[in-house]
Structure 1
Amino acid sequence: MLIKLSDTIYYLPNQDDKDRPTLGLVCGDQYSLIIDSGNSTQHAHDFLREIEKLNVPPVKYMVITHAHWDHFLGMNEFDATIIVNSQTNELLKKWRNYSFDDDSLREYVSNNEISSMCMEIIQSEIPNREYFQLRSPDVIFEDTLTLDLGNKICIIERIKGTHSDDSTIIYIPDEKVIFLGDCPYGTTTNSLFHYKQSLLLPMIEDIQKFDAEMFLLGHESICDLNEMTIFWEELTVASQAVKSISLENAVECFKLENKRDPNDNELFFIKAFVNDQIIQSQ
């Protein structure tokens, strides 16, 4: 079910059991904008059915926040102008050359090109897979793009997030709402979950320059300003404590600098930043 955030902004909440991210709908006087297309044909259809229940302007645009499968594999189902940044476009080219039969999917999994969860979703939620080919984006931008949906401005900006280098965020100024996709999350490299330490502060600065009060995230649905401020603070103090590949040293440094033990979130982030140090040292 779509959740109404305001008279002009709705979202379909994430479903972790099906690896479905949050999908967004922003409505102007003339047109509507969709944020991410879902992880499959079925996910896209579920979203479209919910939109059809609303009396909103026609969907003219879709923005893909980054080139991870769960955010774009439903794009073929929408009659909309698809917008991506240039790096996302380059990453999507590989997917447009993929075959989606079982043998090909198993090969991609064995080569670590896709996850087993991705294969299972494709097999169960994309019909006629033998004919499936991902469509190409229509509009490719470099740094920033502004859309007017009719008395509803949307600022679309590419940033380097800790989750992916091709992150796109969408800010709606009059509502003080920002869609972040997955950019504030960590990522996994060589089986190690980590936060890209060098990108953390630039990412936070890029996001905080927008006067946002509500934050839509790919796999958390929604956070208010206080929740995001706490999130940024926990990430920052955890990062400041990590200066080497030693978890023990990082925890001791945190205790010295903050005069307390790290909480569960901070300890999780410390481990992720230590993993990043390990990856950078390899």
Structure 2
Amino acid sequence: MSPVKRQPLLFFWPRFGSFLRMQHSSVTVGPCDGHRGCVADIAMLAKDIPLFPVDRSCYLTDLAEARLASPHRIGWAAIFLKAYGKIVQENPALRSWFLPGLWPRIATTKHNVATLAVNRTDNDHEQLYWARLHQPETKSLVEIQRFIDNCRTGPIEELFKRQRELELLPGFLRKAVLRWNHRSGSHKRCSRIGTFSLSTLAGYGASNHFHPTLCTTSISYRPIEADGRCLITLIADHRVIDGAVVARSLAHLEKVLQQEIIHELHSQRHPLATDETPSNAA
């Protein structure tokens, strides 16, 4: 009696593939492009960070009135970038980050770099970019607003050249570069990742109470309510700072908003030719 020949596994594979295509003919599967892959890589890196949010409800009625009375068009993002930039510059713990390893360390920088999440439309696709603003606490509100407007309307290839180059790398290499920058103790980390970040959906009438970030702290805020109340959220890395520090920072931020920022808005006199509001301004 001759032995029965066994069919190799490869014989069944085409049929199995046809079966899957029959069962899921209504599903379309496409490749994940470099941009989406870059966002996913950053989100996965942030997943390993013990982030926690702290909220503070602030009454910003006077600030809202001063903003409307200003001859310049100043968005809320510019206001929060400058105000929180002042807090970060005054507190070394907020300019620090965690260095993992066999002997974990805390690195602190003198440089203050804000990372701003910017939503852009490129080739009919909405994409997320990260802009870096050095020393926002030293710049005027008009200068910061001009920077934001340029990030929202300027040429993407020039403004976000480094991010575009990162998106073109193979996935494994892009992950390695991101991880290296994230764990670096070099001063260049600030320029590549930022000291703190700002991400908000207030311009869309919504809020992102918790979002991934590679920075030690990230600030967000909800739309200003009719009574002038605004819920401000500060997300922090628990490996570097504790909740009490974050809570005090939010209290200090409210004072800066109500005093120094209002004073600057009141001191403004003559509007600029660039004050026309772009269609996608916050």
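Supply the structure label, taken from 1, 2, corresponding to Cα Rg over 2.2 N^0.38 Å, for residues 136-191 alone with the calculated value 1.45.
2
Given a value of 43, 24, 18 for semi-axes √(5λ) of the Cα gyration tensor in Å, calculated from one of 1, 2, which structure does it belong to? Comparing all candidates, it corresponds to 2.
Computing relative contact order in percent (Cα under 8 Å, 6 or more apart) for each of 1, 2, which one ends up highest?
Largest one: structure 2.
Source structure of the calculated read-out (FRET efficiency 1/(1 + (r/R0)^6) of positions 112 and 176 (r between Cβ atoms, R0 = 30 Å, to 0.05), 0.65) within 1, 2: 2. Ranked by mean count of other Cβ atoms within 10 Å over residues 40-47, structures 1, 2 are led by 1, which has the greatest value.
Comparison across structures 1, 2 (criterion: distance in nm of label points 7 Å out along Cα→Cβ at positions 120 and 200) gives the highest value for 1.
The numbers here are math on the coordinates, done by the rules we state, and not lab data. Because the structure is a prediction, the values reported are computed rather than measured. Cβ atoms are built from the backbone, for glycine too; each structure is taken alone.
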